[in-house]
Structures are given as structure tokens and as C-alpha cells.
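Undergrad: Before anything else, here is the set of structures, which you'll find just below.
Only the coordinates and a few stated rules stand behind these numbers; no lab work does. Predicted model only: the values in this text are computed from it and were never measured. Cβ atoms are built from the backbone, for glycine too; each structure is taken alone.
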Structure 1
Amino acid sequence: MLEFKQVSAHYGKIQALHQVSLNIQKGEIVTLIGANGAGKTTLLSTLCGDPRASEGQILYRDVDITQLPTAKIMREDIALVPEGRRVFSRMTVEENLAMGGFFANRQQYQERIERVYTLFPRLHERRSQRSGTMSGGEQQMLAIGRALMSQPELLLLDEPSLGLAPIIIMQIFDTILQLREAGMTIFLVEQNANQALKLADRGYVLENGRIVLEDSGKALLANEAVRSAYLGG
């Protein structure tokens, strides 16, 4: 469904990605783990067109999207939940969700928002509340819900557990599993390697802008090098 072929990317003269190759099949959860500064967010940003890949190809459904404008890429049934949530703080919960469903017709909008409220009942309870007054966990639920309003085939999640309490993290990861069970394809970028690899069908390890390991989530959890570097031994 999604494939990186020897993709490199730069910020000015600084090379952030070095000939990265990876693939994601339809219906999978694939996770990318790595330390701060490894290039995880840059990889997602390159997929979304900013920065542009300086080398290699990015294919989505066998179509080369490497040089497409960001707006065009994000209309290709792809949705991103960015690091830090980035909700519209002055808007209500429902207004934020409406932004995600901007291109839906009335019937589609109603079906999608009901689905989001089923996944996240707390959002329904707080639908008239300004999002800037909500907790970090509630804002993360809203950011995911907003992305789901576009009904993506591929959902990109950038550090969804960052800064959240353990009980909220478990709720978020349980939702990710529900989405996969409903047929969604998920690319999960996470520092919480233990939880991410437990969810993942497959995983990649990124170090200094390079893929250094690839295996099933279960195998990476058992890998001594991964355990030492990312799982606390």
C-alpha cells in the first residue's frame, strides 16, 4: 500500500534521512521506533511532502507521490495525526471535527461523527467545549477523531502517547487496535517502543536517519539490541 524506496531527505545542507526503504501492506499496523532526533517525524513529514525527498521514491497504491503537493497527498485517503496534537484551541470539539470532515457531504459527515463519538464517548460529552480547555489526553482523542473524519485508508500517527498518563495511553492504543480490526492501515511512529511493538504486525528501527532493523513486532520485542536500547534492558 505504501512504500519508501531508497528515500533521502535534507533540511538545507543537513541530511536527515539516508536511503530509507520500508513498506506497509493494507490492513497492517507498522511501527517506527527510534530515539529523539533519529528522524522519525522527518520521515512522516517527507511522506506528506515537506521536506520533499531529495532522492528515491514514495509510492502509495503503486502511484509515485514523491513530488506531489502536500494538499494533494493528503487528499489521497491519507490522514496525519501530528506530534503535539495541534487542535484548534479556540474552536469547540465539534468544530474541530468539522474541519476534518470538510469534504464530506451531509450524510457522510453524520456517519463519520457518530463513529468518532462511538470510539471516544468523552468527545461527545464535551462536544461544545473549547478544545484548548481540555486535558492532553482528551486533545489527543480529538486529534485522532479529526483525522478519522476524512475517512482515511492510511492513518499516520506521530507520537500519540507523548506526555499522556499511562491509563490514557492504554485507551489510545486500544483505539488503534479497534481501527485496525475495522480494516484501517496504520503507520505508528512512537518513542514508547514497548507498547508500540506489542501492537505492531511489523516494525522498523530508525537510527540517525537510517533503517537499521526490520522484523515482526514480536521479534523486535525479543531482540536483545532493541531491548537494551529502547526497552530498558
Structure 2
Amino acid sequence: MLPPDIELPAGAGLRRDAPAEDVERVWYGVVWGRLGRGDLAWEWFDRVRVPALQPWMAGERGRLLRELGGHGAAEELEEAALPAAVDPLDAAMLWVSLAADAIGRADAGLARQRLGKAQALLAEQPDSPRRDRQLLRAGWVEVEVALLTGAEPPTHLLPRLRADGEVDLPRPYRSGSRFHTAKGCLFAGVVRREPELLDRAVDLAPPALLWAVHLARTSLGVPGAEAAAAAARQRVVPPPGRG
């Protein structure tokens, strides 16, 4: 569940603006969240008091809430964290998240505005694994805006299925985890209407993402996908007070 530049405990890839043990706690929360255990993710996040890490955690909490349909609650957390996001990549992450929240209530104009702020910040940053991951997220939200408005979705950051059955991944995926590859295959399968890409997403998706993958398979008429989506959703434990 971890990106390739992150090694725990106290290994490579940790941020330099906070104690290593606190950064580790956030990563453990991220992993538990992706494993569908919002309760345990919250436990790890709640142990961290370092101000520099609060924007990152707000983005991660927001993602978990948004995955369960709580766009409004996610937006509230993320907006409150923006003033403290002195790290440009944290700020970009929050703007991407806020754009996704706007999509959740079908406000394409606001989503574009927020996404533009994220993209402007990312364009100013040097190449890095953290930037790669936010570029992927921004690309997925750009696809969602296009789908919402009926425009042609951009595909430059989406995986592609080759003739030999292997999946070609755009360069930023080098810095992602299985979660990023699975989510990329999810979007690519929807945009290209290729069940094979969604099958790859099923193979790679952690529990927090799996039910969304099966919902996408339902939209393509894959037999049994609707029941699989319901079963996968039942296995996700929400954060405290969000059940």
C-alpha cells in the first residue's frame, strides 16, 4: 500500500518538516484507510499533533470521507486546513481534494476553478515522487470534470491496455502504489469502456477502492458486479461517527 519512495519504520522518503515518528503515524493511517479500516486510520491520525502534518492528514481524512459519499464533511475539513498548508504540495493536494468535493455535488465550475489552483501550484514544483502522486490525482479529477460536463476526457495520465494484455502506465505512476495503479485502471476502464482494465483494477484495488471498481463494472454490464460492489462496500469500516 506504500509508494516506492516510502520505507517504514523511519526509512527513506520521509518528510523533513516533522519528526519521523509522526510522519510514520500518518503513513500508517493512510495504509489502514486504504485497507478499508477508517476507524484505525482515525486512531493513527489522532495521535499526531505536529502542525506541519495537519494539512496532509486533512486531505487523507477527506479522501476517506469522500469515498463513502461524505463530500460535504470532507470539504469542511480540507477548507479549514488550507491556511496552514505552507508546503506547496500540501496546498495542491487540498485543492485537488476540494475540486473532487465540488464534483460530488455536480458543481463543474467550482471544480474547474479549484483544480486550476492545484495545477498552477504543481506546475511550479520540481519533479518529485510527491508531485507525481498529486499530478495523478489532478489528472483523475480532470477526467471526472469532463465526464460531468459531457466533454472528451483527457487520457494522457490514464493506463492503456497493450495488444499483449500488459498495461502501459504513464510516467508519474512510477511514484505510486498499488492504490494509484488500481485507481488509474478504474478511470481508464470507465473512459475507454474496457472491462479488461477494470479487471486489472479488481486485482490491484485495496478494500477502500474495490467497491467503486465493481460499481464501474456494473455500468459496463459485467455479470455479478452489482452484488460484488455491495459486498465490498459492506466490508469497509467507516471512520468514527460516520457509519
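Undergrad: Work out which structure the value 15.0 belongs to, where mean count of other Cβ atoms within 10 Å over residues 104-111 was derived from one of 1, 2.
TA: Among 1, 2, the structure yielding 15.0 for mean count of other Cβ atoms within 10 Å over residues 104-111 is 2.
Undergrad: Now, a different point. Just checking, which of 1, 2 has the largest value of FRET efficiency 1/(1 + (r/R0)^6) of positions 64 and 168 (r between Cβ atoms, R0 = 35 Å, to 0.05)?
TA: 2
Undergrad: Looking just at relative contact order in percent (Cα under 8 Å, 6 or more apart), which of the labels 1, 2 belongs to the structure with the highest value?
TA: The maximum falls on structure 1.
Undergrad: A further question follows. Given that mean count of other Cβ atoms within 10 Å over residues 152-159, derived from a single structure, equals 21.6, which label among 1, 2 identifies that structure?
TA: Computing mean count of other Cβ atoms within 10 Å over residues 152-159 on every structure in 1, 2 gives 21.6 only for 1.
Undergrad: Now a separate question. If helix-only ellipticity at 222 nm (-39500 (n - 2.57) for each DSSP H run of 4 or more, over all residues; to 500) is calculated from each of 1, 2, which structure is the one that comes out at -10500?
TA: That value comes from structure 1.
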